[in-house]
Structure formats: C-alpha cells, structure tokens
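These notes open a run of structures that come right after.
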Structure I
Amino acid sequence: MSAKPLLRTLAGEAVWPPPVWLMRQAGRHLPEYRATRGEAGSFMDLCLNPELAAEVTVQPVRRYGMDAAILFSDILIVPWAMGQGLTFAEGEGPRLPPITDRAGLAKLDAEGAAARAEPVMETVRRTRALLAKDHPGTALIGFSGSPWTVACYMVEGKGGGEFKHARRLAHGDPAFFGALLGKLEEATLAYLLAQAAAGAEALMLFDSWAGQLPPNAFRKWVIEPNRRLRAGIKAAYPDLPVIGFPRLAGPMLAEYARETGVQAVGMDTAMDPAWAAANLPAHVALQGNLDPEVLIAGGAALEAEARSILAALRGRPHIFNLGHGVEISTPPEHVVALLRVIRGG
C-alpha cells in the first residue's frame, strides 16, 4: 500500500481527511504561472518545454501542499501529435483545421503520435524527480482527453458552443466517426502508456463534453472508448489507477463507472454527491465537486459548501476537487481557506 494519500484512496481506502487537488490548479490563477508563461512565449511553447512545464506542474504543490500534481499539458496534444495543425489564439482558444472527410482522416498518423509527444514524457520524468526530492507524499497524475471530447474539437476546429457538427456527424455517418475515434483511441492509448512508462502514478481521462450525448450515444461514444482505454492500460500496467471524468453525465455516471472499470470518477458541479455515494460501487472513489464559482466567492459560502461535500462522502473513498477547473480570477487565499476546512474538518 502506498503512503501517498491519493494512491491509497484510488486503491479503495476511505482516507480521512480526503486527499485534495484541483483541476487546472497549475495555471492562470497563480502569479508564478503567469511569470513562467511569459518566459516560455506561447502556450504550446510552454506545453512542449519540459523544464518549464515541470515547473508549472509543481507550482501549486509548492504553494498549497496538494496531494496530487497533474501534468501541465493540454487535451489537444494528441491530435497535434497525430499531425492535425493546432494553434492557440490569445483570448480565442484552440484552432485546428477541421477533420470532416476521409481525406482529412487519412492524413492523421496515430502510430507516430506518442513519439512526437516525447517532450511531454520528459516533463513527466522531470516532474517525478522534483516531487520525489521535495514533495514525496504527492502523487503525479498524467492525463489525456477522451476520444469523444477530443474528436469534437477535431471536427469543429475549435472549442466553445455545443459541437453541433461533431454530434451530427456522429449520428449521420457513424462509420466515419467510428474510424476517427478508432485512430484517436490508438494514439491516446500509446500516449497514456508512454506517460505511465515515464513515471505517471495515475491517469485521468477527461471527457468534458460527454453530457451532450443521449444515453445510447453516450454508451457508444463515451463508455465504450473509455472502457477499451482502461482495458489497454490495465493490460500493460495492472496496478495503475485511472480516474474517469465524463462531465455532465448525470445518472449515466453509475453505468460509466461500472462498465469502464475505472478506480475513480469525477463528479461535475451539477452532480449530487449524496446520490453518487448511494448509486456508485463502494470501492470506486468519487472525485469532486465544489463549484469553482463558490471558490471565487469564498467566505461562509465556501466553508458551508465544502463541509456539505465532506459530510456527504465521509466513510467512502473520496478525492476533494472542483466540479470543473479553477477559474483565472480565483484568489489563492481562497484556496488556502478551502484547504483549512478540508484538512481541519
């Protein structure tokens, strides 16, 4: 059994107080991040600079004493590594040439994606070394976007909106869409296994747009790809835990947990923790689910909501987190106040 609280929780232990980390903790709300980003240049330059990306990954651990560091990268590194162009326009988010036909699909190189993403693996190695030296109780989480969510960006060519073109394509031409997801699965599995080989101690699958699908499509395009990814990881690394985050899954969260075999599921802000505790298997850790806006508000509202989540999930494996990512306007002192509630409660 690991001495690291996060890994104990992922192994099914009800650790108290629960381990805590925050999605997007390594990012724009920290002044030290903004300084490092300025040194790197562009966002992609930062993602592909192992020295600076490792520094950014460790910054919130250094400041807050988090129980996990999550690799600083982006879910769109996989399509970039497959050869789809990717740029980040300041204030506009990602831009990619849309993949909408078989000619575009044929240009994607799934087999060579992990090798092209080698700078990310060097970031993992450097981060593990930094944590081992200065923060030995902190676990390192690697991650990727799940195939459905990443495919949404690849088809639309950008983020935002409701991804209507991707959804229509999935319903109207499932053979083409399945071929796209097949390539993505291949590249994503290789990318995740490379992170594990480099030193990631857990892996997280972000399916940020899973909640846009009706139940049957959710089973086909969310549960099944993630089940296959989990199986591929288990075949190579039987003891490596996986966290799945099918955002806005609602009651489909229970089926997702049961069918994919992940060790933990992320709860989004809309999920009732008491419902999740009652309806998901007792050995599956629940991660979440404080509203990021409550963290910004701080004060009595923050304390009350944090204590409510803690009370609902005490006695079962729980990783305290947000229901979505840290917002840029989050005051660091509010994060410190939250940690006092969690660790003192």
Structure II
Amino acid sequence: MVRHRAFRDPSVLLGAIRDLIPAHTYFSTAYYQEPTAAMEEKGWKGADLVFDIDADHLDTPCKPSHDKWKCKACGTVGNGGAPRICPKCKNDRMEEQTWLCDQCLRQAKEETTKLLEILYSDLGVEPSNLRIFFSGHRGYHVHVYSTQLQVMGEEERREIASYVLGQALDPQLHELNEVNVGGVKVIEGPQLGQPGWRGRMVEGIYDVLSEEGERLGLSPAQVKTIKTQDRDEFFKRPFWSSVKGFGLSTWKNLSVKAVDRRSAKIDTVVTTDVHRLIRLPGTLNGHTGLLTMQVPRERLDEFDPFRDSLAFHGEMRVRVKDAPQFRLAERQFGPYLNEEVELPSYAAMLLLCKRRAEPVI
C-alpha cells in the first residue's frame, strides 16, 4: 500500500499512477490541513458524505449460479454467498469466488435509485451537489458535496445511514394505529403520497402484497382475502381497516417488511467513516478491468456497466480455468472450463482480474 500522498496537479497524479501501476487506486473523502502527514497529525477538516451500494451485500437470487465459497479449514465448498460459519466444521474463515452479472448490477442500480429518491425528497440534497459513480465492479458510489454536511461526525452520519435503511422504524409512530370511532375499533394509517417514510411505507405495502402471501407469514384465510383484492383500487380507499381478517399486528408486520423493501441497502461502514478511502473515478478496478466512472443522473436508467465501462481494445489469448457465461458489450462469452480461447481484450482482462484465466504467451 502506498498511502499519505498528495497531488496538486492532475498530471502529477497521472504520472505517479503510471510509475506505480497499481491494481487499485483510491482517494480520501476527507479533507486535511496536512494530507501527507501521519494520521494523528493531518488535521481533519471534514469529509464528503459518501454512500456505497454493492451487490455483494444484496441477497440477489443469481448468486448460486455464479458465486462459490470454500472453507479454509476443512475444504467444504458450496455455491452462492459464503455462510457466516462453515456448516461442517463451524470455522468462520471462508474463501469466496464472486462474479458479476446483469441481475446483480440491475438490483444495485435499483437500490441506488431508491437512495437518490430519499436524499432528494427527505434530506433535501440538491442534485447539483451530488455525483454518481459506477465502482467498476458490482455497484455504485454516491458522493454528496456539501460544506454543511462535511463537518458531520460519525454519529450524525450513522443517523443518516439508519434513516436511509429505515432501521428500527416503528409503524405506530408513523400514524399506524387502532382508534375508537363511535365505539368501533378502526385501524388508521398513512396514505399513499404522504412525504417521507409514511408514503414510502404504503408503497412498500403494495410491493409486498404482490408476493405470494405464504412468504409473508399470512394465514391461508388472509392469503385468500388478499388474492381477491383489486390491486388498482386497493389504495384508493382507507385500506388499513377494510381488509377482513387483517388486524393491527398483521399490518405492523407487513409494514416492517414494506420498509425493508423500500429502504436503500447501503454499506453503513462507508457512510459513517470520516476518513474513508474510496475508488478514484477514471481508474480501472483491479477486480474486473472495468472503468470506475461517473454516471450522469439523467443517464442512470440507461447506463449499461457491461458496455459503457469497457476500457480495452484488441484481442488476447488466454487459458480459462473455469468461468460462467457472461456478457460484455453486445456479446455473450462462456461458459469455459480448462480451454484456450482468443477473446476481445476487455473480456480476457475480466477473466484475468477474476483469476479465472492466465495469459497465453
């Protein structure tokens, strides 16, 4: 690791990168009086508010098809995300082999979109003070540049992270309650279109009720009731008290699931860290060979990481050990198993960076 470097001119930075040829390049989101001094002598002045959304931390259904893990203690292997402890020997030392696919990055983009909506509508962040970056691997970074927010400490940033995640949100403090109206108990709650988590909770209710009821912990009778509802008309009336068999406890449980559905799955460690190092835009991600790059807000929906972040040209011959099927640009590659192939350099570099292949000299 080469750390504590400062550059006053982009050309000097570029020269240092060319000399060092690092696999990964990061910069500090913090501002210091003396950037090159030891940490305790730098003189912290503030830090940008940064959010990281990574498919590694998302429960995507595609993981079993392309991710693998191996216990370093006993050698037990499995597909998908690594368990916290080995099911065989109970050791917690795991070796993971991850991949990236359209579904991974599509879900990461959806989480990023949810984050942007919360930042704009709830926290009052001006779009002009915000930048979105593709990480070059399995997610997105969102940087907020604000002199007012720069001076926040870890606790204040933790509160923002907690709000974005909807952590410990109590539905009853958001107007979901049972009230007595003329001697009749009636359930009242937030309505669609209300600001903040109230309206967002209702939108999430619509999402979760679109799933199979059994997965929501509902009884057979409640599942049958939901299936008979006209979804388009459902939220046009005071639905909290109009669904037969749904009491306050049922709505509270569904609201908790709705909040989880509408929250943005950020990495809280990144957001709360006031000394954070994060990938430098315009550099290559050493895990993929893809470009870490800014994504204009208006192009986020159409941005295609597997097309727009390619950095290499030409052809390259590699021996592939093992790789799933994948897409880059408009082409499909693989699956490969112990074979020598000639590929576009951007595809070969992905396999090399993922340690799935070796160059053929």
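Assuming 6.3 is distance in nm of label points 7 Å out along Cα→Cβ at positions 177 and 337 as calculated from a single structure, say which of I, II it is. Let's see the in-between values first.
On the way: I: 4.4; II: 6.3.
Answer for the origin of the read-out: II.
Work out the source of -0.53, -1.07, -1.36 here, i.e. which of I, II gives that when log10 I(q)/I(0) by the Debye sum over Cα atoms at q = 0.08, 0.12, 0.15 Å⁻¹ is computed.
Only one of I, II returns -0.53, -1.07, -1.36 for log10 I(q)/I(0) by the Debye sum over Cα atoms at q = 0.08, 0.12, 0.15 Å⁻¹, namely II.
From which structure (I, II) was helix-only ellipticity at 222 nm (-39500 (n - 2.57) for each DSSP H run of 4 or more, over all residues; to 500) calculated, if the value obtained is -8500? It was calculated from structure II.
Largest in distance in nm of label points 7 Å out along Cα→Cβ at positions 49 and 81 among the labelled structures I, II is structure II. Between structures I, II, the calculation of distance in nm of label points 7 Å out along Cα→Cβ at positions 17 and 257 yields its largest number for II.
Coordinate-derived values only; no laboratory data. Owing to the predicted nature of the structure, the values given are computational and were not obtained by experimental measurement. Cβ atoms are built from the backbone, for glycine too; each structure is taken alone.
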